[in-house]
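What follows is calculated from the coordinates using simple rules that are stated; it is not laboratory data. Computed from a predicted structure; not experimentally measured. Cβ atoms are built from the backbone, for glycine too; each structure is taken alone.
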Structure 1
Amino acid sequence: MRILVISGFLVLLLLPVSWAEQPCSQTDLQAAAQRAKADQARLLAYRLQDEMDEAVPAPLQARIRAFKESLAALADTAVQCAPVDAIPKAIETTLVKLLNANKPVVNEVYDPKKPPQLDQIYGDEIDVKVTAPANMPKIRLVTISFGIECGNDTMLLAYELRGGHWQQTLRWQSGDYKEISGAFGDFFAYQVVPQHDSGDWLLVAAHGYPWCTSRWSAFDMDIIQSASGNAPQQVIFHKNANYLRDTEPIMKLVPDGFQLRVETGSMDVDLMTRPVIYRYRVFGNQVVRVQPIAINGRDFVDEWLQSPWNDAKNWSLPSALTGLEAVHKIFEAQENQKADAKEIPYYTYGPVRSCADSPLHYQVQLDLEWLVDQQTRPGKPTFFQIQEDKNSFIMLSASDKRDPHCTGRDIMPKH
């Protein structure tokens, strides 16, 4: 077992791949189902301390781990029992029947006189989905999720037809977690990314962090190379970022890669949120973020400022990189020192103006105030010059001086 620590409380578990090569029997299938049901029963019996108990103590971690192991073993056996030409729906139907899964969600009416339910939470609401990517018909993807406090936890298994047998070549799930935020839940999205005409493929998968209260959370995204021969599966790319849970993230394939759209936080304390596009070009083990990264010029500036310089420089005018990097570092330093600083920066976007020298040139104003001992004092605004391109923008310059060409009306007034 190999464990890769991703963040302070999130662990990605890279498990040894099991190979489903031997013929199965219905006896094996029923036995695997009984083990899963027994582990589920132990998990359902766990009693919470209160209505929003986000802690996951060691005994509960052990029950979750055991349930995942038995679910994976059942999935292995069900796929192993399926014919090589089995359609995904047939495998899904088998698993749903064995696990009594995919029940309709019942929305209970709140009753203040009814005591809160503190058990039958973990392990409830099992959901099974089996698919075959349209671009890779010899792959079967199995996702199994189950309820936890204030959310769910999901695992994904991939099977590939090799040598006339279905073989498990990828398994993506969380490791043990001390709080529910460590589960692979909240949202769970994935796509198979083909590697041109070679027949090889990568899996991109993303999940949110479950919480009981806040609408703000974070997500992890991994690009995983499946196991092959004696080589285990491998994470070749990892991304962690914040997002808002109000809007469902959307992942889809695009030419040469994929993109994920989420709602994220804006530097502007009045706007608070904005959409962002995480679009990547994937070629072998090379993963590069490309445009579009935003849907308008103001959001482009916001994402340019919040992205690592290694990404932001790719969206900048090459001849202006030295000056732009200096500005980028100033904003990065101001954001990093917020927690301990005596003066806290507060940003708001001013006018976004068109410019007379080119119909593709725009100026985005970012205003600054400093909060000092509950009092504010004005800071200098920054004027970002950007150029619009097809589905993208280029950062031209940034300074505390207005461009005299940019006196057009405010095309993005805030109301």
Structure 2
Amino acid sequence: MIPRDFDAITKADIDSLVVNAVAERRTIEYKQQLPGNGDEEKREFLADVSSFANAAGGDIIYGITEQRDEKDKPTGIPEKAGGLAAINADAEKLRLEEIIRSGIDPRVPGIRIGHYDGFASGPIILIRVTKSWVSPHMVVFKNHSRFFTRNSAGKHQLDVREIRAAFTASGDLRGKITNFRTERLGKIIANEAPINLPATPKVILHLVPVSILDPVIQLDLTPLSNDPNLAAPINNGSYDRRNNLDGYLSFCLAGRGGNGGGYCQVFRSGVFEAVDADLLQHTTVEKLIASQLVGKNIIDATERYLKTEQRLGTALPLVVMVTMLGLKGYAMATNSPWQNANPSHKIDRDTLVFPDVLLEDYSTPADRLLKPVLDAFWQSAGFSVCEQYNELGRWDGGLSRLAGYRS
């Protein structure tokens, strides 16, 4: 793999592969031509992509000619970066993306495809496949159900024992994420969080990269010290920040009863834990939740943290989890006529654990990602869905519904 962030790769990086005779290995493979539209070529291409995802990830580079030995067999050492003649790079990228999307199950997250101009015959296309944490991925094109992985000699088909081990690791991952959430909730409820929190209702937001299964992964959190807004608490008013044993912590300076109002703890594994103890506090004896304020803050904080995860280089996918504590007896404050007609409908439990949502692409809008979570939040108070989304599934604070009530 080219040792550079994908967005920072240039023509010079590809030229250096030839100049330095960087041989093919487990994380890099050269191809002179793109795969064609024949079934066998597509199967071979999908086997290449899935093998990288099921192993350590890597780069597949198209438009590179390899040196050949005395028997005219490719040696894996690049001879020339000539490029691909007579192609439309943008159209080819779309074609390759569609082949990958329809030919591998489950879908491989985090694949990036780029092209680089300035070569003698045309552009070079590079596919970066990150190590997948939801493997194993199977090639399913035209009923070709096969699993592949890679070693230093190239790709090979997984045997039964290797397939079983891969599925076992995937199950361990799901259990580890569940156990992490349970453990952290226990600490928050016991007030063993990084700061003391008041005994008030709380919003808890977790972003958990599935790569936590690998204890070797430790992110460089230096960017958080350089830009305080990257990991601000959910309700990012006045707050302080510092490094701590777990990684990096931002926390509210002011809170009720001498305690903090919330914090955001970023672990070196890329896990975000944000807790707010102010947003859900009621201001009337009716215990009404300021639904618009709460929803907006959760969406805004998630969007901010996802941008930070991307900047830190956190591998996808990651799981976003929302929990709320201390809400038994509360109701939604809303402009809905239904609520006005049913003011006695209350949340029936103290702890609300909402459905997990999986992020596979950083371009997914936070409001769209969180719709199942906010729907469940409103359902806990008797509604069928969150009434602050429009008909396109985008959060608008309930303006579209309010207009409908008034018309």
Check your understanding: Which of 1, 2 yields 0.10 for FRET efficiency 1/(1 + (r/R0)^6) of positions 135 and 295 (r between Cβ atoms, R0 = 25 Å, to 0.05), as computed?
Key -> 2
Review point. Where does the value -6500 come from, among 1, 2, when helix-only ellipticity at 222 nm (-39500 (n - 2.57) for each DSSP H run of 4 or more, over all residues; to 500) is the thing being computed?
Key: 1
Exercise for review: Check the numbers for distance in nm of label points 7 Å out along Cα→Cβ at positions 47 and 351 across 1, 2 and tell me which is largest.
Suggested key: 1
Revision key, fill the gap. Highest-scoring structure on distance in nm of label points 7 Å out along Cα→Cβ at positions 71 and 319 (candidates 1, 2) is 1
